[in-house]
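Enquirer: Some structures are shown below for you to check.
Since every read-out is calculated from the coordinates, none of them should be taken as a lab result. Nothing here was measured: the structure is a model prediction, and the numbers come from that model. Cβ atoms are built from the backbone, for glycine too; each structure is taken alone.
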Structure 1
């Protein structure tokens, strides 16, 4: 009898639903075949979360909130629920194997008991400078809930299944890669257009920034910043060829907040300025 992998279970429980299931890896467990869940379920990727990250301060606030949620889950090793600064609710459940929290399950995108989201959003955008109207529009698509027990039970079901898989399927260790480096690469692929800093992401994976930076360079042959900028420039190259967007708008769209810096990085990588590259065949 074929054993359902974790991705199949999460897809079965979360596909097409207003709530959103996210599993944050803290051990490399999700790198193994039976535990892989795919990008929709590895991040807070619903529209209101993505909108909240559209400014540098908004991104920093989201990462800080995520870190605090993880910290509480690791310290208590128990399920709990709460709201982010925007008022969006989540159920948080740590997965504990052999006494260690190996990953944390989030079930979010929830509007809990008619909470006054407009008030929370208005207060938060004063700091983040995110478009308030955009957030209010995206808030209309949250999943309304009056009781959190069914979602808590769902999170605990997923947790139990992860533990069951761990007991029944032998894990093969990949000695040539480090799980956190792979996690960073996936995060860059998802959020290369945002204000990403190694220091912020290192906290999310509970690793020392210097140590993680050294691991990244050893494995990828380049620094975190260079890798990130390479992804941004590659995307900019496609936009320069496929759109008539201005160089300024393209630089902003791929994550550069300074067009002069964008031009310098672009030329270093391609040997041409963005304007020169656009004219090539």
Structure 2
């Protein structure tokens, strides 16, 4: 397994200097950096090639994370919106090939955060799965794996549990379409996190980790049994990335979208955040190995 972290840990607003964070996470001992997928569309191809060269030189890889806006909803009732969403995600995948990234992760099957205006889950499922089949074909041609994030009931109506995620993947029936499970969301929705991971099995392509309140793994008195989580990953021979996705800073667009209304990081400065990320990485490697 490789270990990574989402760049947003150091930011208040979406977007950042990925060259800086590539160097930072390599120095901290991480193997991969998760970037904002939509940001790739705003970067020149020369800029993407430069970021690839930096990653290659540092020995790190990139995954690209996206929660599409409603205007790009591939499960929309409107065919024109679905078409626009497919084109949007295909454009991102085309840019990922320039960066050398082969994992597109997030709520690609709908839009995020969901507004709960359309509660026809069966209809949304069918439209979404049809769009994702098309996207999966494009991903396969580029050597990219789409990892669809299973999130809690307050963020979508479609995929809330590993069981739903597996059924969806089997419905799509595309080898390049897998699941992203997240310990934060599983802590809300699953009866037993290790069992959910085992149920996902071969469909699991990416894993987000954090404590029940979205702090770094190992911070505070953990309510999660990380050793059992590690055992379940080994039971399914998981060899993908384990990526920290902490959300701890109040203020800014990230906190607004994630609903962080109080500071969870003790007003830590950047150097303190660096050291706490290093400690969390050591914690994970001790418990998931």
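Enquirer: For the read-out Rg/Rh (Cα atoms, Kirkwood Rh), a value of 0.99 was computed from one structure; give its label from 1, 2.
Expert: 1
Enquirer: Can you spot which of 1, 2 the value -16500 was calculated from, given it is helix-only ellipticity at 222 nm (-39500 (n - 2.57) for each DSSP H run of 4 or more, over all residues; to 500)?
Expert: The value was obtained from structure 1.
Enquirer: A further question follows. Out of 1, 2, which has the highest value for distance in nm of label points 7 Å out along Cα→Cβ at positions 97 and 169?
Expert: Once distance in nm of label points 7 Å out along Cα→Cβ at positions 97 and 169 is tallied for 1, 2, the winner is 2.
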